[in-house]
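K.L.:
Below, each structure is written out as C-alpha cells.
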Structure I
Amino acid sequence: MKHGRTIAAAATGLVLVGSAALTGPTASAATNMNGAPLPAGTTPINILNLNDFHGRIDTDGKGTLGKNFACTLLTQRENLGAANTLTLGAGDLVGASPFTSAVQNDEPTIDYLNAIGVNASSVGNHEFDQGYADLTDRIEPHADFQYVGANVFLKGTQTPALKQYESYTVGGLRVAVIGGVTKDTPNLVAGEGVANLDFIDPVEGVNRVATQLTDGNAANGEADVLIAEYHEGGPFSSTNGTLADQLAVPVFAHLVNDTSAKVAAILQGHTHQAYVYDVQIPGESAGQTRPVLQTGNYAAAVGKIQLGYDPAAKKVTAYNAANIPAIAPSAACLANPTYQTAAKIIDDAIAYAAPIAAQPVGKITSSITRDGADDRKRESALSNLIAQQYVESLNAPGRDLGVDIGVMNPGGVRTDLLYGTDGTVTFAQAATVLPFGNNLKAADYTGAQFKQILEEQWQPDGLSRPYLALGVSKNVSYTYDPNRPKGDRITGIFLDGKPIDPAGTYTIASSSFLITNVGVAPDNFGTFLEGTNYRDSGLVDQNAFVDWIGANSPLSPPLVQHGVGVLAAKVTGDKNASQKFTLRLEGFDLAGASAVANTSAKVAINGVTIQDVPITTVRVPAPPSPSRDGVLDASFSLTKQQLLPWTKGNGHRDVPVMLTITAAPTGTTAYVPVTISK
C-alpha cells in the first residue's frame, strides 16, 4: 500500500480496500435527477474532479487560482459529506506549469494536491514529460494519491507499467477508479522517455479492468461501482458544441459509446474543454444514461458527480452532474485547517519563486500571443516568433549550425507574452512560454520531406485536434488548398521568395521534441524521424529564448501569416484580347489577440504591380481545416498590350508567370503560379 494514501483516505472517511467475494455491478443505467435529491434508499457516492491542472497553484503572484480552487473543492466536499466523497483527477495535474510551480519541478503542486486530499488520478501525457522513470521514481513517490493507467504496458508485453485501478470503500460499497491516458501519448512527449512503453487504446484498457472487476472472482479484485477517468476527451465545450457535435468526433464517440456499460460515470480531460453530458448507455433502454464530464482546465472549476446506488438493484440508478466554478475563499474556508495548509504551500512556493521570477529579461512593444480559442489549430504570432528564434540562436556566431528553417509545434507554446503596463518581460513570463526544458536541435531534410512535414499538419483521422499549425521562421511561406486530398494539400513552398527544391537539402531547427529520430512520431509529424545529420546545439529552449529576448529587445509581434490557402487562381480569355484573372485566396490573417487584419493586397508579376485588390475581414470556418481569416476574392482583366512585358518574345507559346500577392498592412505574401495565353 502506498505511503500516505491510507491516512488521506481515512481523513475523508474513505478506506482503501482489496478484494471481496461479492457480485459485481450490472450495467449502470441511470437517470439524471437534474439537481434534485438522489432517490431515497440509494447510497450516495460523490466524486469531485479536476483535470489538466498543469500546476496552476499560482498565476498572479498571489496564488488566487490555487486558493480559489482549494476552497471550492473543500466546501463542496463538506457539503456532500467527506465520508461519501472521492476527490479524483483525469491527468495532466503537473507539467507545462506556470513558473511558481515549474521552478521547483512541480513539487509544490504535488504537495498542494496532497494537502487538498486528492485520492487518485489517471495519468496524463504530461506526467510523462520527463519520462517514465521520472513518473515512477519521483512523481509517484511524492504523491499521496494514486496514479492509475490501465492502458500502459511495458513494451512488447502484457505487463502493466502502472497500477491500473485503485479501489475505495465508500458508504460500504467498493468503488474502483480505472485510469486511461490518450493512446497518442508517445507522440506528445519526448520519445526517449517512453520508448520502453506501449500505449494501447484507453477504452480497451478500461474495459479489460472493468471485466476483471465484475467477473465474480475475488482473487483478481471485485467492485460494486466503476468510475472511468480518461485523459482524453472531446473538442467542444458545452457552450460551443452539442452532444451531437461531440459524437461526430470519433475519439469522443468511442470513449462514451464503447466504454463498458458497467462503468457508472466517465470523467475526461486532455482537450481542455468544459462540458457535462448525459450519454445513452449502449444496450440499455432509451433514456438510461450516464454522466460524461470534463471541467475545462487550469483549476477553473470543480467537477461534481453524485451517484445514487440502489442496493436492491445492485447498480447506480440515479445521478447529478455539474461543473462548479471556482470562487474566492469564504470566511469558513479561510478558517479550515486543510485550506490553510494548502494556502501555505502556495505562499511558500510564491516566496521561493518571486526573486527569480521578477528579473526583467527584455521588452516587447505589444502582446505576442498564441492562436487563442483556435486551440493550436491556427498559425500564431508567438509560434512564428519562436521558430525564428530557433534559427537565430543556432546560427549565432560561434555556434553556426547552418540552419535554413525554424519550426515550432503549437503544443509547446504554453502561454502568451503579454505587454502588461510597460512591455517588460520577466524571467517568469519568458520561462513559462517554453516550460519543458527541451534541447535545441537541428537535422537535415530534403525539400520534399519539408513538404511532407507541412502536409502532416493535417492530423490522422479521428483525433480531437484535426489540424496542428506549425510556426515557421520568417523566410518561409507556403500555399495550400484545403480541398485537395490529404497528403497533397501543400501547393507551393518558398524560401526567401524562391521555390524550394524538392531534391535539395535544408537544415531545420526545433526543440528535441520535434527533431528526433527516437520513438514514435512527435505530434504525428512522422517525417521528423526521417532526417539525417541530427545534431544537438547544447542549448536548452527556455534559456535560449530568455537570452534571445534580451539580445533583441524590444520585440514586436510578427504579423505575417506564412501559410495562405489558394482555392482559385486562373487566367482565361482570348489570347488576342483581354485576359481575365480570377483569384480566391483565404487566410491572409494570423489568429490570436496580436493578429492584425489585412484590408488590401497588391498583385504583381515579376515585381511589377498589375492590380490592387481588397481583402475582406471574414472567417471561413473549418472543415476543411484550418479555418481561414482574411479573404481575397477578386477578378480583373488585363489587355494584350498590358501583358506584353511578359508575353513578348515567346512566340505562340503560353507563358507561365508567378503572381506575387502581398497583403497590407502585414506584408503576408503568397506566391501563385498562373499561365498567360500568348
Structure II
Amino acid sequence: MNYLDQKINQHFEGLVVRKDLVKTVKGNAIVPTYVLEYLLGQYCATSDEDSILSGIETVKDILRKHYVHRSEANLIKSTIRERGRHRVIDKVSVVLNTKTDSYEATFSNLGIDKVVIDTDTIKRHPKLLVSGVWCISDIEYMYTDEVNKVPWILDSIKPIQLSHFDFDLYLEKRKQFTLEEWIDLLIQSIGFNPDFFDLREKLFQLMRLVPYCERNYNMIELGPKGTGKSHIYSDFSPHGILISGGEVTVPKLFVDNRTGKIGLVGFWDAVAFDEFAGKKKRSNKSLVDILKNYMANKSFSRGIETIGAGASLVFIGNTSQKLSHLLMHSNLFEDLSPQFYDSAFLDRLHFYIPGWEVDIIRGEMFSGGYGFVVDYLAEILRYLRDYDYTHKYTEHFELSSALSTRDRDGINKTFSGLMKILFPDGSASKEDMEMILEFAAEGRKRVKDQLMRIDSTYSMVEFSYVSLADGVEHSLKTLEETTFPRHYYQQAKSNGTDDAESALLDKNRRSTRKETEVEELIDKGESDQVEFKSTLRWNLHAKRIDKGVEHSALKTIVAFLNKEGGTLLVGIGDDGNVLGIEPDRFPNEDKYLLHFSNLVNDKIGKQHSDYIRWGLREIQDKFILRVDCAPSPNPVFLKAKDGEEFYIRTGPSSVQLSAREVLEYSKKHFR
C-alpha cells in the first residue's frame, strides 16, 4: 500500500474501498458500480487483507443468493414460493393504479408486477415513480383466489444508497490532504489510476461530477468514442440518470399534461442525454423550446402552473472528425442535430468538456488503490448542492466587464462546482482560486467562440480577468486556440474549392524545403542548440507512459530558453534514426499536439509560450515534433514534483543549476 492509500485509510476508515474489488465481485451481475460498492462498503471497507478476502466472499455470496438474473427469474420465484420469503436485489419501478387507488411495484429482472407498495415508502423515495431504482427487497408469497390480486407481498424495501453521513467530519478530514493528494483521492474514487493523468486531464474527469453538486448546471461533452463519457451518469450515483437521446420526450423529461405527472427533471439531480450528437437525428421542436426555457429559467410549465426544478443537464456525444478538421471546416458543434444546432440553445451551456483531450480508456488506467465508496461521495456531492461558492474569487479577481451575463453565469457556476469538489469548505488560496477560475472561463469560452462562428450576431469578446492586488489584466485562451491558431481564427471553410485550398496549405506546411531543413539538423547531430528525443512520454524500455520522459523533453526546452535558444526534435533517436510520434501511442496527431501544448502551459508557463514555436513535420513518411525556442529575456523555471528547477545548456546537455548558481547566472545573463 502506497503512502496515499495509507493516508486515505487513516482518515476515512470505513468509508473507502479498494477499487479493483468491484471487478472481482461483479461476476455476471449487471448492476451499476454504486450498487456493488454499497455492498463492498458494508464488508470490505478496510485495509486489512484478511478482512477484505472474507468480505469479498460475503459479497459474492450475497450476489449469488439475492441478485436476480433474468435467466433465473423462475427459479427465484419458486424459491420465494417454497420458502415463503426471500430477499432480492433488483431494479424496482412503481406506478399509481388509479382503479385500485394503490401504488404497484414492478421488479425488472424478476419479472413480477402489481406488487402493492405502501404510501409512506413512496413519500420517502419518490424516484420509484419516475424511473427504476435498485433496491434490496424482502418478498413474501401468499396465494389467493381473488382475480385481480397477485401472490407477491412486499415485506420491506430499501433503495441502495447511503442513509446518513457526517459532513463536518468530511470537511475536517479534507484539511489533512494537499490539493494534489485530494485530487488523486477523487480520481481513484471514480476508478482511475491518477498516475496516468496530468492535472488538466484530472480536472476534466472531475468536471463530470459538477452536475451532481451544482444545481441547474448545463454541460456538454463531445469527443471520440471510448473515453468514458457516460459511465459517471449511469454507474456512479443513485442521483443521476442516463437516457438515450432517442428516448427524450416532453412528458418523460418535464411533465405529462394529460396526467400531470412530473418527469425526470423533477426528481433527479443530474439527467444525462447519451448519444446526443448525430446530424440525422430529429428532435421535437417543442422539446427543444422547453429545454431552452428550463436551462435559462430553471422552471417549466404544467398547464398554467410554473414548476421549478434543480436538475442539471448533461449532453454527451461522439464527434465524427478530428479537432483540426472541425476547426478548419466547421465548428465544435458540427455534429449536433439541426434542432440543437441552435445558438439560443448552445448559449445556455455553462461548460464544454473537450472530449478530444480525454484519453480513450485503456485497461491499465483503472485503479487498484483506495477511493471513497461511491454512494458516500454521491451523498456528499448532493449535500453540497445547497451551498453557493460562485463569488468566492471576487476578493482577489474581477471578470472583464465585456463578458455577457451568460458568460459570467457559466464561469461562476463552474467555479462554484469545482470549489465544492476540491475545497468543500469554500476556503482556498488565491493561487488555487485563480487556477479554478481560468479553467472555468476556458470551458465557457469554448462555447462562446463557436457561437461566433455559427451566428454572426455574436460579436468577438475578450475573455479576461483583473487581479485586484496589482491591477494586471489576464487574457484567456482555450488550449485548441493556442495549439491550432491558424485554424482557430479563420472562418469555417465550406466544401469544394476551400477544401482544395486547405489541402494546398497543408502541403505547403509539409513542404520539401522544411523536410530538407530538418534532415540537415539531424545530419549535424546534437549540439548546444539541437537535441533529439525518441519519444515525448513513452518509455521504450519499460513499455509504458513515463512522466520522467516528459520531464526530460521539457527540461531541454527550459535550458534552450535560458541560454541562446535551440531546437528540440521529438521522434528522433540518439543515433538520428527517425522513429516518428507513433511510439508515444496517441490516438491521432491532434491529441499529440494538444498534450504537448498543455505540458508547456502547465510545466513551463503560458507567459513563456511566445518564445516557443512547435509543430509536426513530415520526414521519411513519418511525423516528428519540432520545437524551436528563442532566448527568453527572463529566467524560465520548470515545475517539478518537489518545486521548481532551472536548467541551462552546456554543450549537448541540459544542466540543472543550484539556487546560488541561478542567482549568479541570472545577474550575468538576464539584464
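Each value in this text was obtained by applying a stated rule to the coordinates, not by laboratory testing. These figures come from a predicted structure and were not determined experimentally. Cβ atoms are built from the backbone, for glycine too; each structure is taken alone.
K.L.:
If mean count of other Cβ atoms within 10 Å over residues 92-99 computes to 27.0, which of I, II did it come from?
P.N.:
Matching structure: I.
K.L.:
Using distance in nm of label points 7 Å out along Cα→Cβ at positions 420 and 484 for the comparison, can you identify which of I, II gives the largest number?
P.N.:
I
K.L.:
Assuming 13.4 is mean count of other Cβ atoms within 10 Å over residues 172-179 as calculated from a single structure, say which of I, II it is.
P.N.:
On the way: I: 24.9; II: 13.4.
The correct label is II.
K.L.:
Could you figure out which one of I, II the value -6000 for helix-only ellipticity at 222 nm (-39500 (n - 2.57) for each DSSP H run of 4 or more, over all residues; to 500) was computed from?
P.N.:
I
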